[in-house]
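In the part that follows, the structures are each spelled out as structure tokens.
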Structure P
Amino acid sequence: MKLSTKGRYGLKAMFQLALHYGEGPIPLKNVADEQDISENYLEQLVATLKKNELLESVRGAQGGYLLAKSPDQITVGNILRALEGDMAPADCVLDSDMFKCEKAEYCVTKLVWTRIRDSIDDVVDSITLQDMVDEHNTMMANKKLEV
């Protein structure tokens, strides 16, 4: 399973906003420049993130985007699910009636797909934007010590 650019870029954008949490709205151009993401593409992503109540927007000259909740309340899983949908290695383990398989009851491979899905969910739901900011700050502090 590979994430699309929506998930990867959306996570980068949310991380960038988490770095500046509490500083007020950040212009989308700043986020795009800092993370090397097309501003036009980013506009599409923030619309979805806003619709999923992960971002808020402020209009006007001092406007921009900011996190709808504190970084410790937004998980990587929240962001990826908003942009990518459920993260499952096979359709048969999605929480949807749309992909019911008549062999699911005695399918050994479904057990594998379920465990992979559950492991992915456990990881992405255990990492918050604050965890990412803290790790970034540690990396930057270590970089300064090396110089």
Structure Q
Amino acid sequence: MTVRLRAHHLLCMLTFVGKGYSPAFVENYRQIARRLTAGEAIELVHGPDDICAPLLCGDAHCYDESVIERDRLAAAAVAQLTGRPVEAGTVLMPDEILLDRLRAAFRGEAMRSACAGCEWSDLCSRVAAEGYPGVQVGRAPAAGR
């Protein structure tokens, strides 16, 4: 099985500490975090993904042009870091090496252009600056890494 993620959620998962839009959203994300931590593969998709699922009733922001642009920017940043294409259908393994590389780049703000205007940006910046305490996907990198 794979977890279906849109590109900007590759960044969001780095700092997920159990906060979100609603209790249903948070519980769904926690389940996804457990799957990713257990080593389940990620398949990149265009548009709403497994994390978006609880938000898709009514007027969901998941379809907004600004969110689609966030995906584009995140895909470009992750592709540059990994040296491989990041597009719909790409499969990534959320192993320790990938998560550590992504978190190091995110902490250094090299990957943060996709985060501009996001309401969660301050929280994510704080989590990264503090060394990723309490993250629920994978584990926080050891101090000094």
Structure R
Amino acid sequence: MEIVQFIHSKWAYLVLLVLILATLNALIKFFGDKEFDAKDFRISLFALITMHIQLLIGIVLYFMKDYFSVIEQVGGMGEVMKNSALRNLIVEHPLTMIIAVALVTIGYSKHKKKLTSRPKFKLLAIFYTIALLLVLAKIPWNLWF
């Protein structure tokens, strides 16, 4: 379990870096009215791939840590929701990250259907920015530093 936790923690740095890069790329090129090229496609795809890998690692970790027993031990979900640390660990962090991955996936899928550069960058900028904000809001910063 420690190895999976280590991988999840370290891979998160790459995910954050790539998501920031993809978001800034989309924003800068949208506002700069630039042309969408193969590099932009690869950057947005790499953000999608790294986030999906992180999600899979996180799901494995969630079940390895057996949070269902923790919920039972503390007296049920009501007690988990009263405890901010447990609520963040068991509910808020996983749910927020799943939403962030879904937003990146939606943005990536929708941008492929657009035929011109500006709408492509607009969709990527919107969805990736919201996803980035969610990720930044729910990173367990106290464990990172």
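Values quoted throughout were computed directly from the atomic coordinates according to the rules given, and no laboratory measurement underlies them. Since we're looking at a predicted model, the values are computed, not measured. Cβ atoms are built from the backbone, for glycine too; each structure is taken alone.
Please state which of the structures P, Q, R yields 41 when percent of Cα pairs over 24 Å apart is computed from it. This value belongs to structure P. With distance in nm of label points 7 Å out along Cα→Cβ at positions 84 and 116 as the yardstick, tell me which of P, Q, R scores highest. For this comparison of distance in nm of label points 7 Å out along Cα→Cβ at positions 84 and 116, the top structure is R. Work out which structure the value -27500 belongs to, where helix-only ellipticity at 222 nm (-39500 (n - 2.57) for each DSSP H run of 4 or more, over all residues; to 500) was derived from one of P, Q, R. Label of the originating structure: R.
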